[in-house]
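**Student:** Please find the structures below.
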Structure I
Amino acid sequence: MLKPGIRHCYVVKPDKESIVVLEKTKAGLSMFTMEDEKSIIGNNSILISYKAQESRNPLFMLNTCVGHTKQILGINKPFILTPYQLLKYLRKQ
C-alpha cells in the first residue's frame, strides 16, 4: 500500500530557538527538540507548509504516523490512510 519513497510522515514545527519534532513510530510516540532542522531533514525529504486547524477528536483514528499527523494538523478526512494520500491532500491545500 505504501508508495516507494513516501513511507513515513511527521510534523516539524519551528519554536522560538529550536525545532519541535513530533512523530509516531513502531515504538510509540516521539517528541523532541533540535537546534537545526538539517539534522533530521535529508535530501530525500519532502517539506510542505500547512497552517494547522483546530483539532477535533475523531470517532476513529488509525494508530499510524498518518493518523497522528492528521490529528496534530487538524485534518478531519477519514479516507486519508497513507503518507502519499496525505501528501496529495496537503499539496492541494
Structure II
Amino acid sequence: MGIEPYADEAYYVGFRVGDQEIGLDPNGHKQGMTEPVGYYHVNDIKKSLQSLLDAGATVHQEVKDVGGGKLIASVKDADGNIIGLLQLP
C-alpha cells in the first residue's frame, strides 16, 4: 500500500488508508481468525451484537476493550462468515 503503519505493536499492526482502517492481529490464528474480518462501526456495540444474535448469529468474540475505550466484538452468521463490530470511545 506504500504507507507506514500508525501502530506497530506485538499485538496489533494498524494502517489507515483514506477512511478505511486495516488491522493485522499477529495472534489472530490463536483466536480462530483464518480470514479477513470486516468491522462495522456502530454506536452501541451491545445493542448491535444482540440484534445479530437475535437474527441467528452466534458469538465469535465477546465485547472486548482493545485500548483507549475502543470496543470490538464479532459473530458468525448462519453461513459461517465472521462479522466484526467496532465502537469508538
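**Student:** Thinking of I, II, which structure, once helix-only ellipticity at 222 nm (-39500 (n - 2.57) for each DSSP H run of 4 or more, over all residues; to 500) is computed, gives back -3500?
**Tutor:** This value belongs to structure II.
**Student:** Separate question: Which structure, out of I, II, was FRET efficiency 1/(1 + (r/R0)^6) of positions 27 and 75 (r between Cβ atoms, R0 = 25 Å, to 0.05) calculated from, if the result is 0.80?
**Tutor:** On the way: I: 0.55; II: 0.80.
The correct label is II.
**Student:** Comparing I, II, where is Cα Rg over 2.2 N^0.38 Å highest?
**Tutor:** II
**Student:** Still on this structure, please answer the following. One of I, II was used to compute relative contact order in percent (Cα under 8 Å, 6 or more apart), and the answer was 22. Which one was it?
**Tutor:** Among I, II, the structure yielding 22 for relative contact order in percent (Cα under 8 Å, 6 or more apart) is II.
**Student:** Further question on the same structure: When mean count of other Cβ atoms within 10 Å over residues 3-10 is computed for each of I, II, which one produces 10.4?
**Tutor:** So the calculation was done on II.
Every read-out reported here was derived from the displayed coordinates using simple, explicitly stated rules and does not represent laboratory data. What you are looking at is a predicted structure, and each value in this text was computed from that prediction instead of being measured. Cβ atoms are built from the backbone, for glycine too; each structure is taken alone.
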